[in-house]
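J.: In what follows, structures are represented as structure tokens.
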Structure P
Amino acid sequence: MTFPPETPQDYCDYFQGMVLHAKPPDPKWGIGLKASQAWRDYCQTDDVLDHSQVFISLVKILMPVRHEGSLLLGLWQQILGHVAKLPVSDQKEIWLEVFNLANQGQNGVQHNEVALKILQEWAELDKFANRAQINQSIMTDMVNKIYRYTFSGREWMAFTISVGEWFKKHIDEPSFYDSVCGKLERKPDGLEAA
């Protein structure tokens, strides 16, 4: 196993070792093992029928303990990073669970209600993307809605990246993420606390 873990199998090996040898034992290692095994199995399967259900399960297992160790957080970030590769219809179901207070544990995500509104609008844009031209004006409108929250937590950052990956399919330049960062750089002192 490489350290820190890089592959889904590396995470399984690490958490297996912690379950067997950690002193004192801690239930979070068992949770990490369960999540890493599900993640490894997902990554090894080419014909997953329902991506969103696999990720929803991972959210419910791992999200409540994601801040209880750097490798739990690393696994969480690896999983969130993969969400951007899925169709928006699958992502919507996953992000609904990520921004659901019931799944967040003691370290809640800020601005859940805002995220859910942006998610709904993004899902609507995706639904009509084939019939309506997604242009820079639409992207700028979304940038204006999301930029204040992008750096308020890892989940918001991953969500912003997912939206940005979607816009890449419709607009070559400027990049959504660069536009978000540029908006933050230009924001005067009255920046809303995120």
Structure Q
Amino acid sequence: MLSRFAPSRYYLPAVPYVCTLAAIAMVQIIRMAHRRGWVAGAVATALCAAIALGLAARSAHVVHDRSTAALSGLDGCQYEFCWPSGHGYRDAARAISGSATPDSAVVYVVDPQRRISLHFDKPLPPGVRSLGVHRPDDAVPAAHAGPLYVIVDDDRDAEPPGRRVRQVLAASHGLEIVAHYPRPRSAAGVYVLRAP
């Protein structure tokens, strides 16, 4: 309800106040119903308990599996299928950390604002070197002797998806796509390329 004109995270500070006001309202409704008789009080108590338990069960379900969360269009864009969501970056970083040998190097063809999503501030595995951030139309360094990994993300507008990875593949021969991590409900995402 609140996230129709701004991302819901902007309203998180209001949630405790809304919950407190809702709890006070439920207590007052139950008290007023009990004054009218025990049957009205029991019905009001059962109704308020059902509402609270229903909301708790739905919240627990979303926490357990957030892929089923019902999001507004704006929240869906922010958290799932648009550029701000950040899906795929950690998966790509984990894939390289798990498979890169000590003589490997990594090139990043990503939006500079996504370096933290890639754990760019964390050290790579021992012996793996970072060759920094490159532009999509620049050829990746061919002089590196060991395996070379390239992480490529889609443009902010992601139209059409895969445009940036096609630029990288055209500028640097010998690269192959080894992994693609798409965003939920979108073809856009993050690619891991490798040159043997």
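Coordinate-derived values only; no laboratory data. Quick caveat: nothing in here was measured; it's all calculated off a predicted structure. Cβ atoms are built from the backbone, for glycine too; each structure is taken alone.
J.: If helix-only ellipticity at 222 nm (-39500 (n - 2.57) for each DSSP H run of 4 or more, over all residues; to 500) is computed to be -12000, which of P, Q is the source?
T.: Clearly, the read-out refers to Q.
J.: One of P, Q was used to compute FRET efficiency 1/(1 + (r/R0)^6) of positions 36 and 100 (r between Cβ atoms, R0 = 25 Å, to 0.05), and the answer was 0.00. Which one was it?
T.: Checking each candidate, the match is Q.
J.: Now for a different question. Have a look at P, Q and say which one yields 12.5 for mean projected area of the Cα convex hull in nm², as calculated. Please list the in-between numbers first.
T.: On the way: P: 12.5; Q: 14.0.
Corresponding structure: P.
J.: So FRET efficiency 1/(1 + (r/R0)^6) of positions 20 and 52 (r between Cβ atoms, R0 = 30 Å, to 0.05), computed for just one structure, reads 0.35; which one of P, Q is that?
T.: The read-out comes from structure P.
J.: Taking mean count of other Cβ atoms within 10 Å over residues 44-51 for each of P, Q, which is largest?
T.: Working: P: 9.9; Q: 13.8.
Comparing P, Q by mean count of other Cβ atoms within 10 Å over residues 44-51, the maximum is at Q.
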